[in-house]
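Please find the structures below.
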Structure P
Amino acid sequence: MTRQFWKEKTLEEMSAGEWESLCDGCGKCCLSKLEDEDTGEIYFTSVGCQLFNAKTCRCKDYENRQAQVSDCVRLTPENVRTIKWLPSTCAYRLVAEGRDLYFWHPLISGDKNSVHKAGASVRGRVTASETEMQDAEDYFDHMLEGEP
């Protein structure tokens, strides 16, 4: 295992490579979410982004995702501290909160598939792509109880 840079550096101090390696590949942030307008509560769905590959839990065009998907959010050290919908298992959120990574995180396990083996990803749980949704009401059929 390499040195645990996420314990030694702030998010702002990380190199681009270190920042990207924090992503565990769970795919949870690539699921469509619904927000209750009255309460602000966030509800996950099992609907994947149009660029989300449900088998690999990776973006089909990561480098150009924001040009292709208007509401794709690029995570930064500033916004990971304020985004309400980041999953509780998200490494960016954990590090921002001063917490450690889970045992299944690839930086800990040394295995990029450990997130899937531990059942901490959305692999096998995506039921639709946003390209299949005809209107906003269709998302309600794919709402999840709690986080994926």
Structure Q
Amino acid sequence: MLDGDSLPFWKSKQLDAMSRTEWEALCDGCGRCCLVKLEDEDTAQIYLTKLACSMLDVKTCRCKDYANRFSKMPDCLEIDVARARELSWLPSTCGYRIVSEGRDLPWWHPLVSGTPETVHQAGISVRSFAMSERRVKEENYWKYIIPDLGEEA
């Protein structure tokens, strides 16, 4: 707990000064970064789909094998400080992006609410609509493009 004079770490530290534990705690567990993305070869525009990485448990919005995700899913990207600042497809609701932009974490973020359930209650997570990419042939991924995730929550 914080005493009355202390600021929480996400208000008092820059992203690159955070410990690994603090960095990991910024993840709200929404699962949005685990959605399959399609890139238009002509325009380089990125489209999110309703399909989640096969490693994502869509009920909990957590990786089934987080410690080994990079060896099991070679296209899995580690979100680091540089990527948090440059990836255009990271949602505006992402804790990494919020802190990078100098905004405060919203009420539903687990660090603020004290429970991981509020990200789901607020409708921020992919729990209500995502399905595993394993259920769809790759040539049909385009059918699952989503126009907007309602990011301004």
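As an exercise: Rg and Dmax of the Cα atoms in Å, calculated from one structure in P, Q, equals 16.0, 55. Which structure is it?
Matching structure: Q.
Taking mean count of other Cβ atoms within 10 Å over residues 18-25 from the coordinates of each of P, Q, which one would give 13.2?
Going label by label, the one that fits is Q.
Any idea which of P, Q comes out highest on distance in nm of label points 7 Å out along Cα→Cβ at positions 90 and 114? Please list the in-between numbers first.
Values: P: 2.2; Q: 2.9.
Largest calculated value belongs to Q.
Comparing distance in nm of label points 7 Å out along Cα→Cβ at positions 98 and 130 across P, Q, which structure shows the greatest value?
P
Out of P, Q, which has the highest value for mean count of other Cβ atoms within 10 Å over residues 34-41? List each step's numbers first, then the result.
Details: P: 9.5; Q: 16.2.
With respect to mean count of other Cβ atoms within 10 Å over residues 34-41, the highest-scoring structure among P, Q is Q.
With distance in nm of label points 7 Å out along Cα→Cβ at positions 74 and 106 as the yardstick, tell me which of P, Q scores highest.
Max of distance in nm of label points 7 Å out along Cα→Cβ at positions 74 and 106: Q.
Please state which of the structures P, Q yields 0.40 when FRET efficiency 1/(1 + (r/R0)^6) of positions 122 and 138 (r between Cβ atoms, R0 = 30 Å, to 0.05) is computed from it.
Q
Taken together, the values in this text are just the output of simple stated rules run on the coordinates, not laboratory data. Note that the structure is predicted; figures quoted are calculated from it, not measured. Cβ atoms are built from the backbone, for glycine too; each structure is taken alone.
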